[in-house]
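So, here come the structures, one by one.
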Structure I
Amino acid sequence: MKVLAWPAFKTRYKNPYGWLLYSHMPPAVTVTEFSSKQLLLGQFDIFHLHWPVETLVRHPNIWVARLRVLLFWLLLKLSKWRGTQVIWTIHDQNPHVVLHQSLADWFQRRLIANTDGYINLCAAGQTAVRRSLPGLVEKPGFVIPHGHYRGCYPDDLTDEDARSRLNLAPDTTVLLYLGYISPYKNVPHLAKVFCQLSNEVKSNVTLLIAGQPDSEQIAQAVRSAADSAPNIQLHLRFVRDEELQIFFKAADLVVLPFKEILNSGSLLLALSFNRPVLAPDLGAVSDWQAQIGSDWIKTYSGALTPAVLQEAIDELFPLGIAPLESLNWEAIAQQTLVAYQALQTSPSKST
């Protein structure tokens with residue numbers, strides 16, 4: 001089976017999801033990185049898309065974005081004309097950052113019309129997508145989980161070494177937010193909530209915020225929110241792969257204050273470093289909690305509050321190794337291959 005994927009391997013530096021999925025495919029499957037040349041000159045059984053809307057409509061110049069969307073739509077029609085089955089993995093219910101909303105809506109409608117099947121990463125995603133994108137209801141849908149990141153990044157520091165590199169006392173409780181800092185991730189709110197903890201609690205707790213802000217505006221919002229707390233460390237920059245273990249191994253708890261969440265690579269990355277997570281009870285979080293355990297994934301409803309944060313701190317205890325066997329990539333790749341085969345043999349059948 002020949003698969004054209006966009007992206008396949010090239011975004012490993014940013015998010016290794018595609019690389020992990022396609023590198024674990026059985027030998028009978030050949031996966032090629034998408035390019036216009038590959039699509040024009042090659043013949044493929046499956047065209048597998050990830051993040052197509054947000055990727056194409058990201059350019060700030062509306063005319064460039066329109067040209068990119070139009071050219072890709074023509075390529076999509078060509079692949080369909082040749083008999084290629086198009087499958088779309090829907091990572092988020094809606095794109096988080098879209099510069100040209102009307103163009104994104106126009107393209108998404110045409111993408112749905114030309115999609116033969118779709119993959120969601122959790123049951124909640126399947127329900128949400130069928131509600132918000134009714135054009136997909138009659139198309140075959142598959143629920144295939146997001147895998148873990150264990151073994152993807154350097155992991156050879158001790159917890160003590162990690163804390164030493166960040167000038168953290170061995171006995172302090174360390175909370176961590178790590179990841180890209182976008183408006184929907186609500187990081188300024190986390191800093192404000194931390195500042196609202198009692199002085200007694202804060203005296204032995206440090207909050208680390210690490211990651212690249214989407215804009216100077218949100219970077220300034222984080223700085224302003226953290227300004228009144230000396231025990232907040234800000235590392236507002238891109239965190240390199242080799243640095244991830246420093247932050248995770250220094251942490252006792254990873255906090256995700258997201259306003260909205262369907263799937264979260266950040267949550268799975270924390271668990272891959274054997275760090276418990278506090279996250280909103282949204283999207284796939286309850287599925288992961290059921291599989292991995294409520295000691296590893298603590299949830300809250302509504303907005304994050306000081307009471308929720310303090311309760312999570314009070315309940316911390318050593319946990320050991322996170323049980324991530326259900327999220328191994330060999331099984332996920334095999335499930336994806338089954339979805340490909342289902343589309344080829346019975347395109348109208350829903351799973």
Structure II
Amino acid sequence: MKNDALPFEKVRAIQVRKGKPLSQLIAEMSDTGFQGRRLAEVCDIFEEMIGEKDLTILMGYAASLSVAGQWSIISWMLERRYIDVLAATGANLTEDIVEGMGYSYYKGTHMVDDEFLCQKGLNRYYDIYGSEKEYMKMIELIGEFILTLDENHKYSSREFLYLLGLWLGQRGVKCIVVSAAEKKIPVFCPGIADSPVGDAALFARSKGFNLCIDAIKDYVEFMGLAEKVKDTGVFYIGGGVPKDFVQLFAVSADLLYKDRKIPNRKNPVTREGTDETYHPHKYAIQITSDSPQWGGLSGCTFEEATSWGKETISGVGRTAQCFCDATIALPLLAHVIAERVEEARQGVCFSELFG
């Protein structure tokens with residue numbers, strides 16, 4: 001029985017065809033349901049974000065995905081200026097250095113005797129193994145870099161990671177921080193001590209060098225970028241601290257100013273009972289395997305974030321969340337964008353940060 005009177009678009013079954021481009025498959029998934037359709041929406045919105053000239057794209061990159069073969073996708077996005085500002089976990093910004101040094105991570109299994117792995121000097125990331133010896137080589141390399149710094153200077157994580165990227169690039173290491181440094185893209189790591197950088201700082205301390213990375217300087221520097229942007233779009237892989245750090249860009253930057261107004265920003269949102277001004281993100285996309293009912297930020301919906309003023313209000317922009325393993329969705333997204341977008345993006349320039 002046909003009923004064409006319903007005011008909805010039809011679901012369309014995907015037809016299998018040899019040689020079908022991935023971008024076409026994703027487009028067809030937009031006429032299906034569940035997380036397949038959500039992934040298609042994420043791809044469409046990210047393409048739209050890339051094409052919007054005056055949009056600043058901020059990315060939150062959480063967890064420990066670089067060991068799972070994802071880091072070069074992030075480097076590719078940085079090199080093509082699809083990301084203007086990156087906030088990430090320290091694991092994601094350092095564990096790729098292992099491969100950049102010529103070492104490897106190894107395919108394993110989660111069905112294993114972990115005491116045996118420990119005895120053999122192997123660390124397990126679910127079904128991936130990493131050599132502790134190679135991991136320590138990476139920590140020691142970062143420690144050697146730290147020893148070249150100015151002990152009397154308080155660094156922001158952005159300053160530290162930029163200098164690390166330049167130093168590693170000179171040594172032929174390919175990794176995320178090198179790609180960002182070459183393009184002068186700001187990279188922030190709000191939880192930097194909880195990573196190999198923290199261990200490398202201990203290594204440097206054992207040699208009499210005291211590294212200071214100032215978390216408040218980091219936050220002030222990050223929020224100060226708000227003066228230089230028009231609209232923002234955010235892209236999250238996972239959630240955690242990187243997501244919260246970027247989300248706050250919409251609601252906290254005004255606290256830098258006595259009148260609670262960000263210079264050069266137009267059309268702020270106001271709320272009853274406060275003199276704060278808000279600039280909700282115009283676009284927001286997320287790939288996460290968490291879910292909202294546990295109350296954590298990683299699974300928090302953009303609808304919930306709208307109540308805080310973090311996401312766009314009254315349908316001005318677009319949002320989509322795909323609840324999926326990032327090791328599935330991120331490679332698909334990147335390859336769809338590679339097929340659809342031929343040229344690199346000019347991006348928003350923050351070169352004044354780098355001297």
Structure III
Amino acid sequence: MRALVTGGDGFVGQHLIRELLGSGHEVAASVLRLPAAATVLARPQCEAVTWAQADVRDAESLHGIIASLRPAAIFHLAGFSSGAHARAEPHEALMLNAGGTLNLLSATARAREEEPGYSPRILVMGSGDAYGFSSEEPIREDRSLSPRSPYGLSKACQELVARTFRRWQGLDTVVVRSFNLLGPGQSSRFAVPDFSRQVAAIAEGDAAPVLEVGNLRVERDFLDVRDAVRALRSLAELERPHETYNVCSGRALAIRQLVDWILDEAGVEVELRVAEARVRPGESERVVGDPGLLMGATGWAPRRDLEASVKETYRWVRDTAERPAQAENVEGGSWT
């Protein structure tokens with residue numbers, strides 16, 4: 001299978017490329033700027049990918065790539081993936097997540113008109129944030145969307161675009177509602193690499209032994225990114241998928257547990273200090289997704305131990321030369 005990954009130099013994109021190459025698929029990836037700023041891919045893997053420059057705000061550039069490559073599967077990952085960044089730039093988040101998806105699907109529909117019979121599988125990377133807060137758990141795919149944040153709104157609108165093109169143009173779109181992901185290569189805009197960055201500085205004596213945190217009592221559904229990309233590949237290979245799938249673990253994990261695992265790996269003791277800027281007013285205390293539909297359709301199940309994943313992420317952050325966020329650009333999806 002020839003696959004195209006938009007935002008191929010982002011967190012999820014790089015891990016997905018590794019998964020696809022390891023499964024024998026041919027991979028092309030679009031990025032906002034060339035050369036791609038890969039931080040997880042090894043050199044042989046980078047060289048095995050056909051890299052192309054495209055901006056999801058430009059339907060013409062997307063059409064050029066799709067028309068020339070004719071991928072059998074398109075994994076649309078480019079866009080905003082951070083709730084914090086979307087709160088800071090809500091208009092841009094909506095335009096990129098929903099508008100970028102509109103451009104991609106318009107470009108695909110145009111390529112299909114030019115070559116009748118061409119019909120790629122298009123996986124659109126949605127988010128569990130589109131559900132909004134709920135006392136219902138676990139959250140299943142048939143629950144209505146009720147976003148309560150700019151990021152959730154942008155992802156809900158992105159889904160609406162995908163579903164509309166499925167029914168209007170007959171495109172083979174599948175929405176993946178991913179819950180919280182973690183693993184090496186993730187931007188410090190996210191909890192585990194952010195805590196890891198702070199703790200690594202403390203462990204090296206570069207900072208006082210004070211860790212700034214938000215509400216550590218909240219519980220979220222976490223999944224290793226490498227388990228998540230296995231799910232994406234499995235859905236791309238399905239003969240007749242549903243419209244929407246949750247990609248999640250099905251269990252809740254307290255943020256405090258993540259911190260404890262990082263501190264255990266670093267071997268340091270710190271003072272935990274709640275920073276007002278890190279606390280989200282009115283956030284749900286517990287969010288858990290239901291992966292049953294995905295598991296039943298593909299046989300997929302999480303394999304990676306989350307404690308090991310968190311500690312591996314800490315070591316990656318500690319050993320990375322630029323301990324703050326890696327190269328972050330909108331197209332690259334580094335906020336995933």
_Ranking I, II, III by FRET efficiency 1/(1 + (r/R0)^6) of positions 136 and 168 (r between Cβ atoms, R0 = 25 Å, to 0.05), the structure that comes out highest_ = II
*asked:* If distance in nm of label points 7 Å out along Cα→Cβ at positions 112 and 200 computes to 5.4, which of I, II, III did it come from?
replied: I
*Figure out for me which of the structures I, II, III the number 1.8 belongs to, where distance in nm of label points 7 Å out along Cα→Cβ at positions 40 and 72 was derived from the coordinates.*
I
*asked:* When distance in nm of label points 7 Å out along Cα→Cβ at positions 88 and 240 is compared over structures I, II, III, which one is greatest?
replied: III
*Winner on FRET efficiency 1/(1 + (r/R0)^6) of positions 264 and 288 (r between Cβ atoms, R0 = 25 Å, to 0.05) once structures I, II, III are ranked, highest first*: I
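The numbers here are math on the coordinates, done by the rules we state, and not lab data. Only a predicted model underlies this, so the values are computations on that prediction, with no experimental measurement involved. Cβ atoms are built from the backbone, for glycine too; each structure is taken alone.
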